[in-house]
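Colleague: In what follows, structures are represented as structure tokens.
Bear in mind these aren't lab numbers, they're just calculated from the coordinates by the rules spelled out. Fair warning: this is a prediction, and the values are worked out from it, not measured in the lab. Cβ atoms are built from the backbone, for glycine too; each structure is taken alone.
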Structure I
Amino acid sequence: MRCRHVPAVWGDGWRGEWAARIAEHEPWLWRWLEHTRRNDYWEHGSIRPSYDDIGCPVLIVAGWADGYRNNSFRTVTALRAAGRHAELLAGPWPHSATSSCLPGPRIDLVPEMVAWWDRWLRGRAPAVEPPPVRWYANASHRPAPDLDHVPGAWRADVWPTPRSSDRLWPLSPKPPYQVVADIGLTAWLSCSGHLPWGQADDQRVDDIRSLTWDWPLADALEIAGYPLVRLRISANASVAGVAVRLCDVAPDGTSTLVSRGFLNLTRRGGMATAAPLVPGEVYDVDVEIDATAWQWTTGHVLRLALAGADWPNVIAPPSPSTLTVHGGELVLPTYNPAGSPYPAPVFAPGDETANEEPSAVTWRTSRDVLARVTGAFVEHGGEPYDTLYGRAGEHYVGEVTVQTETFAQSARSDVTFVVHYDDDGSGVLVDCVAHSLLRVQADGTDLDVTIELTCTEGQQVVGERLWHRRFSRSLA
């Protein structure tokens with residue numbers, strides 16, 4: 001209903017077009033669950049490894065709180081290596097407008113886009129050649145799920161840069177660790193970073209239930225790029241995962257999430273393959289941590305926390321298991337801004353306040369102590385907003401649970417989308433509603449998925465669909 005078959009655009013046949021789309025629609029979730037390994041389905045939408053197929057200049061705008069940040073430094077490096085002009089602008093932002101989001105500093109992106117199009121569409125060369133990469137280095141701060149501003153500093157440099165180098169931090173062996181299914185709630189989701197899911201909170205609750213390695217810092221430490229954890233690890237199960245969190249611990253014990261990474265150990269050979277673990281066998285694996293830029297304050301502690309789950313950001317393992325870390329190292333891409341040929345960038349400021357309203361969101365976690373069930377719940381939306389042809393409104397409810405002894409899991413979403421068309425061509429107000437309900441049950445072997453869709457115009461049901469399928473977890 002967001003598409004062109006609104007009455008004012010489509011004309012008299014808009015209802016038939018809507019009905020056809022209801023009848024022909026198939027859930028995109030089916031395709032994702034059918035292709036749980038990297039194959040042609042995913043390759044067709046990827047520019048890797050054929051970066052030289054791109055012929056136009058590229059400006060990437062990324063956010064450290066956005067789930068799409070991982071292409072940032074890597075793609076700029078690859079495009080420039082392929083002889084293409086590429087630039088990066090990365091800030092502390094989520095998957096939202098840089099001018100109005102949480103967290104800031106917020107900037108007005110319009111002048112940056114105008115300058116880019118002036119150069120590459122109008123042929124107006126800039127007076128000064130801009131730096132290939134500009135990024136915001138977050139600094140140590142106290143976390144909050146609705147933090148308004150992240151302290152830090154803007155950086156500008158070439159990339160790759162001679163001011164960056166890898167620093168190694170050894171990981172001592174640890175005794176066997178029993179995986180905890182519901183670790184991850186203090187960070188929740190990393191796909192969007194904005195409300196209703198928000199930013200990461202204090203990590204120390206999850207840190208206590210994880211394996212941790214701490215390094216007190218006598219000097220300031222700054223990184224930019226992709227941290228990496230190299231592990232020698234074994235498990236007592238054929239399917240297990242490893243979740244790592246890089247944290248900044250203040251003198252009072254507050255633990256702020258810097259970045260995180262997850263590896264399903266059955267995908268240790270890459271996402272195109274899956275191989276079960278041999279219980280007790282020791283494997284050498286690399287766990288990539290999401291791209292970031294961060295400054296630890298002198299006197300703070302660099303912490304690596306390791307667990308077997310990052311829930312509900314990632315589905316928990318299919319069954320309880322034990323991990324044993326036999327050693328390894330943390331590799332940090334350290335950065336020294338001294339000597340950069342570029343001054344710190346300056347941007348037009350964005351909005352003074354964010355357009356995200358915490359009071360419009362319900363966001364809670366729960367723990368049924370005797371049932372051993374942990375839950376996470378969000379609800380938001382409902383207020384209509386103006387559109388080109390009328391008004392629209394959305395209401396979303398989402399909930400996930402995990403049983404911490406069996407690792408059985410459930411998920412549901414209940415979504416209503418309403419559009420009000422001011423005129424269908426005959427002077428009659430039109431109200432259309434699409435309501436969908438998703439339920440997922442996950443056990444040790446399968447995902448059982450049910451989706452219901454009901455579409456109405458006024459009080460009349462104009463279309464209904466029901467889908468139900470069961471998918472193998474396929475070593476996930």
Structure II
Amino acid sequence: MIRSIRVTLTLWYIGILAGILCLFGLVLYTNVATNLAQDVDDVLVSQADGATDSLVAFWEGKWGALHRETPSQTMKKEIDMKRFPKMIDQWVHETGELENPHAIRLVDRDGAPLVTSTNFARLALPLTQTAMTQSGQGRTVYETFNLGGPRFRLVTRPVIEKNYVLYLVQVAASLQQADASLVRLRRWLLWLIPSTLVVTSTVGWFLATTALRPVDRMIRQAERIGAEHLHERIDVPHTGDELEHLATTFNNMLVRLESAFRRLRQFSAAASHELRTPLTIMKGELEVALRKSRDVEEYQRVLRTQLEALNEMASIVEQLLMLAHSEAGTIAVEWRPVELGVLIQQVRDALKMIAELKEISVQISAPEPIWVQGERRLLERLTVNLLDNALKHTPLKGSVTLQLGRRGKEACLTVQDTGSGVPPHEIPHIFDRFFTRSSLGTPPRSSSSGLGLGLCRWIAEAHKGRIDVASPPGQGATFTIFLPLTLPPT
């Protein structure tokens with residue numbers, strides 16, 4: 001179950017989604033925390049600048065009207081004349097600047113407090129050496145303090161006049177609200193991310209199960225298909241995706257397997273059937289010969305019979321092997337010009353004895369040389385099989401005719417016998433490999449296993465030709481081979 005595709009897909013889905021959600025949560029939390037801190041700092045800087053502007057306005061206005069000696073007098077002059085602390089006190093008294101809820105403290109450049117609001121004094125925030133040093137260099141300093149309770153943010157902002165630090169303004173604010181917002185955000189993230197993973201994993205499992213349901217059905221159907229049920233097929237889901245292609249491919253494979261198994265069974269049956277007869281003859285002849293002593297002529301007759309049976313077995317084995325090689329596509333055809341007239345004459349001479357035993361007349365009609373391109377050995381096998389088939393199905397004192405001619409750009413070889421012919425229902429299957437043909441009026445031994453005619457069709461097609469059969473009632477069978485013509489060798 002752990003190794004199933006749906007579990008793997010779901011786990012990958014959950015893992016990727018968990019990584020995305022965690023990254024999103026981290027980025028969101030960091031961004032919110034940064035923005036909240038920036039907002040607090042901006043507010044504190046704005047308050048510090050507001051206090052500074054108020055003090056400057058007081059000095060330029062009311063205080064300047066009473067105490068400034070010249071219009072060009074600067075605030076540094078007030079500090080040098082030791083009047084700055086008094087001005088601060090009067091500014092606080094007359095403007096009420098420190099009565100607002102902000103926590104503000106003014107410190108001189110040496111760190112001595114000038115004035116402190118009640119809210120700031122309640123916080124008891126220290127003036128650090130870091131703040132003194134950096135603000136003395138004209139930089140605004142941001143610090144965070146945690147004194148056992150809520151955190152506080154402190155901004156120390158220097159007031160500068162002509163590169164001279166006049167005094168420092170410190171403004172503080174509690175970070176309790178910002179921290180509470182971040183705590184709520186963390187809780188939401190810690191609750192939402194697992195909940196989202198649970199919901200999406202359930203949905204992902206459902207989608208994976210739905211998508212792979214045809215696969216489960218194909219697995220169950222495939223488990224039922226064995227060597228004896230190769231005719232069965234898997235239901236093809238009409239989804240237009242890889243599953244439909246997989247089912248179609250599997251069914252095509254079953255078609256090939258069924259065909260291969262059928263040919264294997266037919267091959268085994270044909271081999272056992274064809275070899276049984278010569279083996280039975282050989283066994284019977286040898287048993288009879290060994291029962292008692294025979295003269296030399298009798299032993300020679302038995303040996304001749306055995307040789308004929310062996311030749312028949314060798315021919316059968318050769319055809320079986322040739323069929324097997326043709327199925328595997330391992331037969332290499334050596335293309336050379338072959339003259340069919342000479343070839344069929346040689347084939348007739350080779351089968352002359354068989355024809356004479358049945359008193360069958362074999363006639364050849366070849367008015368002109370006919371050349372084709374092909375393998376002489378295979379073309380001989382093609383002609384031998386057709387002539388042998390005609391002789392087997394022709395009764396005693398019958399006739400077989402081999403006629404060679406041209407039809408357009410093709411060579412035409414016709415083998416016609418005067419046998420019982422081929423039943424109409426067998427004609428569509430007569431060239432099927434291992435198809436058993438039993439013509440009427442012929443002895444049982446003349447029944448065909450389909451080796452010869454099946455091999456004939458393959459040889460004709462390998463030479464880019466074709467083979468046809470016609471069997472009018474009562475007129476025997478006529479096999480016609482069509483092969484492309486070629487020029488004679490020069």
Structure III
Amino acid sequence: MGLVQKDALRTSLISSFGLVLGYINKGFLFLLIFSTEQIGVVNLTFSLGVLFAQFSNLGVVYSIWKFFPFFRNKEKAHHGFLSFVLFIAMAGALLVTLVFLLFRSSIESIYVENSPLFLKYYLWIIPLGLGYLFYLVFEVYLRSLFKNVISVFALDIVLRLSVTGLLFFFWMDWISFDNFVGIHSLLFFIPPLILALYLYRIKEWYVHPKYIHISKRFQKILFHFSAFNYVNTLGSVLVNSLDVIMVAQYIGLRATGIYSTVIFLTSALQVPFKSLIRVSSPLIAEYWKKRDMIQMKKLYRQVSSVSLVIGLGLFLLVWVNIDFLFSFLKPEFGEGIAVFFFLMMGRLLDMYFGLNGAIFTTSKKYRYDLIFTVSLLVIVYVLNLYLIPIYGIKGAAISTAIAIGVYNVGRMAFVYLAYGLHPFEWQQGVIISIGASVGVLFYQFGLFEQLSWLNLIIKSGLVVLFFFVPIIVFGLSRDLNSYLKNGIQFLKPKPKASS
């Protein structure tokens with residue numbers, strides 16, 4: 001796991017800085033200078049733009065993971081693999097753009113009653129989606145080349161700094177909200193431009209029809225794989241977007257602003273997990289190529305073990321201080337506390353079972369994943385239809401948590417039955433028990449209610465003392481101890497070579 005730990009640490013450090021920028025943007029500046037409805041417009045535009053990108057890629061993102069190891073040959077320009085997948089993505093983008101334009105009135109009718117302000121900015125979904133589409137293709141391609149850092153830097157640092165600058169312009173009244181929404185969408189072309197320039201710099205920019213030397217037989221296999229995984233790709237994205245879309249449809253932009261802000265808070269706690277998945281997923285494809293089930297099983301358990309501890313620990317640090325943290329937001333955001341809890345329950349399950357998706361979708365039995373994806377979409381849609389009208393945004397969070405839980409448990413069970421792979425170790429039960437106990441004991445605990453910051457420090461210290469310390473001291477997660485050891489070594493200054 002040395003390569004995984006090294007790259008995961010680097011990307012985690014960059015993502016952590018990006019997380020700070022994200023909090024400054026969405027957790028402070030958005031709330032300071034925008035109305036809740038305007039926050040809803042920006043976040044709904046983003047959610048639909050991401051959906052646009054996922055519809056447009058036609059499944060080639062997972063095809064890069066699966067097939068690039070078979071085409072890797074720099075002397076032959078990797079047989080034009082990048083050009084081939086880019087052409088597919090561009091064809092998908094053209095098709096989806098036409099759908100967005102031809103069915104504009106039908107799509108807008110969904111929001112005309114409760115979110116009419118959004119209709120004014122409908123067309124800005126397209127450039128945001130196009131920028132994000134090209135980023136996805138370049139980012140996964142670079143992952144397959146084991147180049148992970150630049151992609152994180154481009155999206156988490158450069159893009160967020162650009163948004164910070166744009167927010168400053170709006171705050172100074174140099175641009176209108178209309179200008180903000182438009183420029184914000186165009187900013188999503190910056191990350192793919194950076195990645196394209198990086199590919200050119202490292203001499204991996206093989207984008208021209210002349211480079212494509214992929215046999216008709218392999219093209220057919222790739223198209224077939226992409227077609228099946230197209231729906232599977234949409235499944236995870238729809239779960240992350242459908243709740244926002246349906247909240248805007250049934251409740252309005254104010255509720256969308258609250259709900260989407262809480263989604264950002266939960267996503268922020270997934271940064272270490274996403275860093276692990278980013279660098280681990282390409283290795284799964286390599287293990288399938290070599291039929292190395294021992295290493296795959298080892299990696300599966302290692303990633304799950306580390307993700308469980310880090311994800312649960314970060315959740316506890318936030319949860320025991322949740323009332324204090326939400327006190328900085330507008331009063332209407334108070335209903336977001338329950339949303340945070342239920343969303344995080346789903347996210348924690350997703351983190352724990354994280355690699356089962358990469359194992360499933362790059363295996364020979366990837367077609368069966370379609371069953372789980374369709375089930376996921378049906379569950380989340382039906383539950384949202386029932387729970388949102390009754391419980392509002394809390395209902396959307398409950399729906400998402402249940403759907404993610406069923407989805408991940410089902411996939412894990414299939415991977416185990418098909419390949420004998422699972423992430424379980426007895427120590428994980430102890431870790432979950434410790435985490436649940438700490439969460440219950442210290443949620444309402446407080447010594448200095450009038451000194452909120454001191455209370456925050458004490459509560460956070462208790463979580464570290466009673467959750468992280470026992471796990472480290474008693475070796476309940478050997479992989480976490482190894483991860484921390486390598487992290488300390490990575491951060492230590494390197495000795496200068498003697499002359």
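Colleague: Quick check on the output: 1.61 is Rg/Rh (Cα atoms, Kirkwood Rh), derived from one of I, II, III. Which one produced it? Before the final figure, lay out each step's value.
Modeller: Values: I: 0.98; II: 1.61; III: 0.95.
Considering all the candidates, the number was obtained from II.
Colleague: Of structures I, II, III, which gives 16 when relative contact order in percent (Cα under 8 Å, 6 or more apart) is computed from the coordinates? Provide the component values of the computation, followed by the final result.
Modeller: Details: I: 16; II: 9; III: 21.
Computing relative contact order in percent (Cα under 8 Å, 6 or more apart) on every structure in I, II, III gives 16 only for I.
Colleague: I've got another one for you. If mean count of other Cβ atoms within 10 Å over residues 120-127 is computed to be 14.4, which of I, II, III is the source?
Modeller: On the way: I: 9.2; II: 14.4; III: 17.6.
Corresponding structure: II.
Colleague: Ok, one more. Could you figure out which one of I, II, III the value 48, 19, 15 for Cα extents along the principal axes in Å, for residues 40-95 alone was computed from?
Modeller: Working: I: 30, 28, 15; II: 40, 22, 18; III: 48, 19, 15.
Clearly, the read-out refers to III.
Colleague: In addition: If helix-only ellipticity at 222 nm (-39500 (n - 2.57) for each DSSP H run of 4 or more, over all residues; to 500) is calculated from each of I, II, III, which structure is the one that comes out at -19000?
Modeller: It must be structure II, since only it matches.
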